[in-house]
Each structure stands twice: as structure tokens, then as C-alpha cells.
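Throughout, read-outs are computed from the coordinates displayed, never taken from laboratory work. What you see is a predicted model; the values in this text were computed from it and never measured. Cβ atoms are built from the backbone, for glycine too; each structure is taken alone.
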Structure I
């Protein structure tokens, strides 16, 4: 599939479901891969309008801004992203954005990173979803076997999982995925991890 075909597929998905952050995130990544950096930055901004806690989107938006020579804007994006990632306990994107700031000769604020534990339990032992950060509604069991299934069962609420089931159907239909093909399964799994924020 050509870069333009990928962009068009994701654009169709975003147009059909304009409030869905994953559609816009996938479109933004497709723009970035196609070196359409200005379009990528705009699409990542839309992701952040829909979900200001999407820490990975700050990092990629800043990279797109740097490619269009918007250094000051990229630094502002990174500073905000570092704070968001630290507050959410998203250590990997927080560190990646910190490294990018340092490479630009900028100061990285020493923010305390939230502990990972609150992603699955609050102080009183109740469940707290790692995606929506709301309490309650834990899945009764892991949705499937394997490491990813274990992570979903431990950190994702039933409401977010139901949202993914609906979104996953759209991904399969819009991209014409045949899940018996390992490459198609990999594409599906990548969308799932991005939607459920399992890559942080």
C-alpha cells in the first residue's frame, strides 16, 4: 500500500468518526511517515484536543514541528508533554521527550513521575483504568492469552475494552485486514496498543 493510500484510508476513518482520537493518531502517523510534517502536526494537535493526556502524541507532534522548522513551538509542545507524561506515570514518553529537549539544548524540568501502581489500583484497593483513569469496571478476566492480554486484564477497564472492540471492527473493515495473515494481525495489534495506550 502506498503512503497516499494509507493516508486516504485513515482520513476516511477520521472523517467517519471525527471524535475518535485513534483515527486521528493513525492519520497523523501516516502523514509523518509520508514526510507531510505540517499535516502531521495538525493531526496530532487534533488528537490532543480530543485527549490531552495522550503523551505519545506530544512527542510525535514536536518531531513534526521540528521538521517544519517550528523550533519554539516544538519546545513548548515537549515541555507540556513532559509534564503530562510525568503526571500520568508514562515513563517512556516522558524520558524520550526529555532527551529530545536536551538535544535541543533546553532544560528538562525535574518532575516527579507518578508511580505505575495507580494504573491498576487506587490507594483504597479499587481499580483505576490505565487509559481513562476512571475507577471501577475492571474486566472479569484477561481478554486473551499472552503478555498483552495480561496487561489489558490488569490495567484496562471494561468500558475502554468495549470501545476498542467497536474501534477494532472499524480498523479491520476499513483496512481490509485478514487476521489469519500475521502481518495483518500485527497491524491490528498496533492499533489496539495505541488505542489502549499500552505503549507508554
Structure II
């Protein structure tokens, strides 16, 4: 049996060298495994950046982003996209205070299950839409069947049977050695 490929600390090294690290750390420090969480969110950013660069302006919906809206926070600091974190556990006081303290723009949230706000999200003004499923724990295909989207990123992370597509042909299906999770398989999906 061949040994598993070694992981890389490249994402953590890159994040920790940036001024934005100081702003992001309070949200990630609250996680049981902050390095895991940071590298999972950063993988989404790295894998989606080339697609986002092709878009003049876009909206990113972060599905199942957790109580601290970490992936949306990272994207709000690192991109010009409009970011919406969707999770029924969003700690609104904490993320609101964080947003205000760091004067973060283009960062909103919906304290709800994605299934309950899809119609509301689809009713937003038309704009290229990117979707992240970093910690979603939802059926990716069921959500994408109903949501208006252009590009999506999903990471196996904790629930590979649900967090990876089983009905779509991924644009990219690979392993990201920069992700410090037991399952580092990700997919980038393009709407047809």
C-alpha cells in the first residue's frame, strides 16, 4: 500500500504572512481545529479565484458557513465579491461586531438553512454567483438544483457522500494537499 501524500502548510504560511490574518484570527481561533478550518476556507479561495477573475463582479454564497461565517469573512477580506454566509447557527452578535470592528464591506449573512432562503437568494438582482460548500453538510446537488449559480466549490471534508456532487460532471475533481483535513478532495463545478 502506497503512503498517503504529505500535506502542505503553504496555505497557513501564506495566510499568516498577510495583514488580514490579524482580522481573521478571532473568528478562526474559536474553532476546535483552527488550522483545519483556515486551510479548508483558503482552498475554496485559491480554487475559485481564477473563475472569479473572469467575472467583472460577483456574489459568493457560502452555504453552511458555521456560527462564525469564516469562509465568507475570508472572501470579504480577500476579494471584491459580495459575500453572503448562510447557516442556521450564525452568531449574529459576534459576526456583526467583527464586521464593524474591522470595517468589513461586502459581508452579510442569513441565519437560516439554505433550503429555506433559496427563493430569497434567487430573487436578488442578477449577478454572476459563486457558491462555496466548505463545511455545508448538505446535499450539494439538491441545493444546486434549486439555486441560481455559475461556479461552485465543494470540499469532502466531513461528509463526502453529501458534500461532493454525484449528478454533475466536475470541471475539476482533485485533492488539495494544502487542506489539513482527513479528506482533502474538492470539486469545482460550472453551471451548464
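Listing for the model above:
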{"quantity": "Structure with the greatest value (metric FRET efficiency 1/(1 + (r/R0)^6) of positions 52 and 180 (r between Cβ atoms, R0 = 35 Å, to 0.05), set I, II)", "calculated": "II"}
{"quantity": "Origin of the derived value -11000 (helix-only ellipticity at 222 nm (-39500 (n - 2.57) for each DSSP H run of 4 or more, over all residues; to 500); candidates I, II)", "calculated": "II"}
{"quantity": "Parent structure of the calculated result 22, given that relative contact order in percent (Cα under 8 Å, 6 or more apart) is the read-out and I, II the choices", "calculated": "II"}
